[in-house]
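There are structures below to look over.
Every number here is computed from the coordinates shown, using simple stated rules; none is lab data. Given the structure is predicted, the values throughout are model-derived calculations rather than measurements.
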Structure I
Amino acid sequence: MQDRIRYVWYGLVLAVVLFFLLFGLISYHYTNLLWFESHGQSDVWWKTWSIKFLFYGIGWAFAFIVYYSNFLFTTYRLKRNGTSNPWPAGFNFLLPGVLAVFALLVNGSQLQDAWQPYILATYSGTVGVTDPIFNQDASFYMFQLGWYNTLLNWMQVVAFVTLFETIILYFITLRGVDMRQAAWRRLVQFVVPHAAVFLGIIVLLFAAKTFLGRYDLIFDGSSERVSGASYVDVNATIPALTIFFYVGLVAGLVVAISGFIRNWKFPLYTMGAWLGVYILLVQIYPGIVKALQVNPNEFSAEKEFIEHDIGFTRMGYGLDRVDRRKFEVSGQITGQTLARNRLVVDNVRLWDYRPILATFRQLQEIRQYYEFVDVDVDRYNVNGDTRQVLLAARELNLNDLPAESLTWESRHLQYTHGYGVAMSPTNVVTGEGLPELWIKDFPPQTTREGVVELTRPGIYYGELSDDYICVDTHLKEIDYPLEENFAETTYDGKGGIELGTGLRKLLIAWRFDTWKLLISEYIKTESRILFNRRLDQAVETLAPFLVYDDDPYIVVREDGTLAWMIDAYTISDRFPYSAHFKDEILFDNIPRDRLSTFADHYGMNYIRNSVKVVIDAYDGTVDYYVFDPEDPVLRAWSSFFPGLFKSMKEMPEDLRSHLRYPENLFMVQSAIYTDYHMDDPLALMRREDRWEIARELYSGNTQQVEPYFTVIKLPGHQREEYILMLPFIPSKKNNMIAWMAARCDYQFDENGELISDPFADVVSPLPTESDTGPDESANQSTY
């Protein structure tokens, strides 16, 4: 009786635990669905989870059927062999449950992760570029190959588990049997045919992986000289792997049928031959070819493949569209020259974003709960002229407030948003040595005629907006500080989801782990909860398959509202013959703190800035605009999620005027270009014309120059434009040898065009700054 009561209590505790876990999962996914609906993207949520569940179900069902069928077949064979009761008591009921749970947790989860490779392989279409070795379209390497390998990996796991299950089942049967007895020997002989089948299947799957492994060499070859398949790979390794594949097919079939003919020597010889082929052909033979045919005349052997490397690396990083120009520049600057280029002179940068950030914080944060995270460089039309400005969003950060002053109500109902921006022209210094503020203070004041006045300065979505907030409650929000009090406001946007009543409200409260939402006197039925307010949270929740730039920038729109713009990238690490972004040579060209955008993607060898994302700072509305519809990676995702993306033609003009070339992408391309500006294969192999990104002196330390936005009129052009530029120097030298620029004005036909201008020796930023002295903010404009 006591045992029965104890089991009842155990059951009740387990039921309660399962209930809370299940209710937590339902709460999380239900509120996520409501969030997607609030953004008009419920189809994205449903399609994502539908295909995940489909793959999960297929992975679980197929694996469980294999495992359970193997158990039934083992039981059948044992009974035919005279074992009347092969399993311990209750084993027939326990094992199917164990197999089902294992298949659910392991095989289902593994195949669920295959949904993204499946989308890419199915919807991408062709790239239109074929590799020179197998003549396969690049889409095969970028998409199909990954999908095939994912399936093979999943099948290998199922095969290994089934083999392990088979051996364990037979050893359970042999429990207590003396190994010296004839019954034990008969059972061992009985195991061999059964286990041999699965061992043969494993060998066949390994052979299939070997066959696909030949294609991996096209984007990940063995040579340090070539990005992709080298002479040795093409003439030795690929043929060796092909032979090894066919030997593996034979070996797998022989092993699978060997158990039935009860000839152990033949499969052992076959496996030995298979292993011998691997050692002799795959491991030793390529080394012999390298020593005898490549090393004596390496350039002659590798020239063709280095040419592939140059062409495909440029395509992978978008450097094939670099316009190499030789600008004829006179050293004479006259008054007429300055008059003709008044707009360029008016936009010479006297302020750098680094020192001005400290100035903005000192002058314009005003309260300890506001923070300027970063300063962005942009251009605005002021009285018909393009003026370059520095601006920063004043965001809310409650971390510096005393803990005792932060109640649940103050944190989630009152302190809800940041407020406004600080804006300053890049070329004006006041008599006190401070920047001239064109937008400042509370409420926002515009001090320059022609500068847009803020009409909706509240920043509910930003770089620091971690916490959830509730709006439209009985408690007024703090809008901005006054001298002795606060101005108050009530949110009237469309962001967030309505709390509602009943079960809906309970599920939302459960998600955010607070009963306050259920019992607070300030919460109304129509109150709304805003979450996923941090920019990276919002975009990564909606489209996790894109890579997002870590430097969003704020834009003041023509109607006085605020919006954030984020560059989004598509990447691959399987573009044929393209150099992988991972070598220290490349990293040495980029300041370490600029690598965070691609921190998880150091092996990439293909990148496109295919999408520009716009997030309304007040409503949180997220719009994805396609700027490279030919990108095969984006083409796959936009085909599967057609309602998520908009054409670039749909972007409002006041946003288009603030588009710019991404600094992080430009840094990556510049680092690659330090080697891949070379056309001569011999020069690239020897790295004899290697460039480096120029260096500058900042805060007493030497560092790489950061990309530099400026307004300039290019020689031969009729009007000024906004460009991003960077100078290069020869390796280990200080004379400037070239510069590269990206054109940022997307209203021109050449939007996003890259320009490279090599020239004779010119003094670099580093010695120039050494001559001009320690004033870093001024030194930024010397080059």
Structure II
Amino acid sequence: MQDYSQAFAHITALTGQDANTAFVNFRCIHDVDKGVPAHSYDGTLPQLWQSLLDYQSRGYGVFININELDGNGRELANVQRIRTHVVDFDNLSALQNFERAATWYPAPSFAVQTSPNKFHAYWISTPYRDNDRYTLIQRKLRQLFDGDKSVIDPTRVLRLAGTLHLKKPSAPHTVRCWSLPGFGYVTPPEALEAALAGVNVLDSVGVRQDLGTANLAAPSLDWIRFALKLLDPNDLDYPEWLSTTAAVKQAGWSLVTHEQELFDLWSEWCARYGKNDHATNLKAWNSIRQTEVGWPSLQRRVPSLIAYQTLATPPSQPQSAPGTPQQPPAAPPMPAPPELDCSGEMLTHMEQQTWFKGCVFVGRFGQILTPAGRLMNATQFNGHYGGKKFIIDGTGKVTNEAWQAATRSTLWTVPKVDHIRFLPSRGHMEIITDALDRQGVNTYKPIKVEARPGDPSPFLNHLAAMLPVEADRRILLDFIAHNARYPGHKIPWSPLVQSAEGVGKGVLKRVIKHVMGGPYVHFPNAKEMVESGSKFNAWMRAKLFILVDEIKVDERRDMIEVLKPMISEEEIEIQGKFVDQDKEDNYSNWAFFSNFKDAIPVNRNGRRFAIFYSAIQSVDDLLARGMDQRYFDALYPWLDNGGKEIVAHYLLNYPIERGAIPMRAPETSSSVAAIRYSRGPVEQMILDAVDDQLPGFRGGWVSATAVANRLKATGARAVSPKTIGAILEALQFHEIGRSTRAYFQEDAGNRSQLFNVDRAANVADFGRWQGYE
């Protein structure tokens, strides 16, 4: 966004006056379409700020005259006084040159950053009037610090801080200013002249050369064509485009018989510009008759040229016929430039953009994400993308390490982000900025599900045999179909399908894996998950579906608390071995399968598990339904030979709208029985103790300490106080509070947490009911 305070600071520092009253010349120039007329305004910042914002909204950049004009024009004769010298750092070594200038003496007053790694450094000067003197100082400054050659004119306009650089409208950059060591000091021109006395500008005092100057010519037209292939006109502003045009015309003038040939070559390059205008092109081309620039300028602008010209091998020369006197060796001609199709041994920075297309460096892992969805370290990346030489800096330096080229080149690197995202609702490899201004790359890539029309009745009949209650089948089919049609839509509950062993629950698992896509489905080891508490859960990263087979929690009721956020939350902590945990997207849905009715404990208030007990609980039940060996020998081959595709077509066309799924686990015909079977050993022990009227369990009371003591006495596994509380609440006991004192019959040193079936019970009555008092 624009920043008025930055514009105010820039004008105050430049003029030495209050920006509320300082009279300056503003110029609005369209950042993309150079055919649009520019607009000039004289006035103060407060007077013109809203107008400047209006121009910005239409794609214009905002500039100011750096020196004071008389208000009657913008020619040299209108320069009222010189007030600043400036260097524009805009080439590949801009940052290094800017840092060098910032520590030079006399020190510059302030800096303006116009876009990433492009800067202006200002030396506020004692006011004077001498345009030629100004130009000579400017030439020496630009020579010393390798600045933009065009910034020598005292009528120059430069970007205003606090406004937007809109050359790339999709990625606007706010122009910013800040002070440098010379801020607050005024530098006399004599001080600059003395510091620059040793700078020789004989070569480049801006002497213009006639077209066809030999030392500015290119080796061949092919080399000019090659240079233009490496240069995208969409990345150039108008002055850069005009300078390139002049360099091309000078470099190729002596290489053609007819000017039209060179014009056509250049026009082909111009046509790549998004808003190319033939009339503007023709006007610019015809205006160039002398230039300062030529082939050396193109070499500086396109560093890959230097590498190719340095490293290319000249073609072999023909041998003299026998008996022919030996001729003096002729200078071999420059070889033709290579094609830009990544087929050569050496890749330019533009070819590298194709070679590494779709790769993104992920800072959190220190690895590169490839289009195939794999994170690769340097060794893996070099192995996969190596086999080429890569040009990596403005001097033509070459490396054979793909990792170095992709991450540390000064010409171009792959995009770099902080972390990965997994958002099925967003585009593949889309870069997304979070609330902390950190960028993440979306790794989700839609799969192509193989599906074809057909008769899904073998699948539906099998499901009907397992779950004869139609309402149960409808719930389960809704769940599976919703996942198939709307992958990544988080459903905060999970089905548990239970049956006898060998019933064919695998049919459901194969279908789910097929419609969700194998890479997006994971089968965690249920036993290890329960025993470890799922501490290391990196296997959940970038998954759409988790299928857990043979689940049985037993007394590990705390494991349910671990599973709950995994099932219902869209963002969870992900941790791998030797890697710190971090929040990541969690759009996976879950399904559990078991042979045990008490596999996962549920209670009447539970909302995360829908329980489906199959009608088939024994071999006899299977055989009674005709589900013998012949049945399965027919079912699985049908499934694996086109059946999955038929079921996929059925599910992908299943009549269910996005979001038309309950947000809590629905009641099934098995819900009541599931609550009864969910009573684990601890719950059963508590109910038995209550029935036997043991101390600590009398009069509607249960003491958490008495429960822990009872578990220890029976040799059962210890359970945390939190889990004991959760179990008692599930058994409809309400937490009342702590006992009024410690009882030696339970724990002489600590008061017990008490629960009662009556919410209104008084803890003062506990000891009397238990016979402790």
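Can you tell which of I, II yields 21.2 when Kirkwood radius over Cα pairs in Å, for residues 489-720 alone is derived from it?
Values: I: 21.2; II: 20.0.
Answer for the origin of the read-out: I.
Of structures I, II, which gives 7 when relative contact order in percent (Cα under 8 Å, 6 or more apart) is computed from the coordinates? Corresponding structure: II.
Have a look at I, II and say which one yields -13000 for helix-only ellipticity at 222 nm (-39500 (n - 2.57) for each DSSP H run of 4 or more, over all residues; to 500), as calculated.
Working: I: -13000; II: -10000.
Clearly, the read-out refers to I.
Thinking of I, II, which structure, once mean projected area of the Cα convex hull in nm², for residues 97-520 alone is computed, gives back 38.9? Working shown, then result.
Values: I: 38.9; II: 35.6.
Among I, II, the structure yielding 38.9 for mean projected area of the Cα convex hull in nm², for residues 97-520 alone is I.
One of I, II was used to compute Rg and Dmax of the Cα atoms in Å, and the result was 38.7, 131. Which label is that? The partial results should precede the final answer.
Values: I: 32.7, 109; II: 38.7, 131.
Derived from the structure labelled II.
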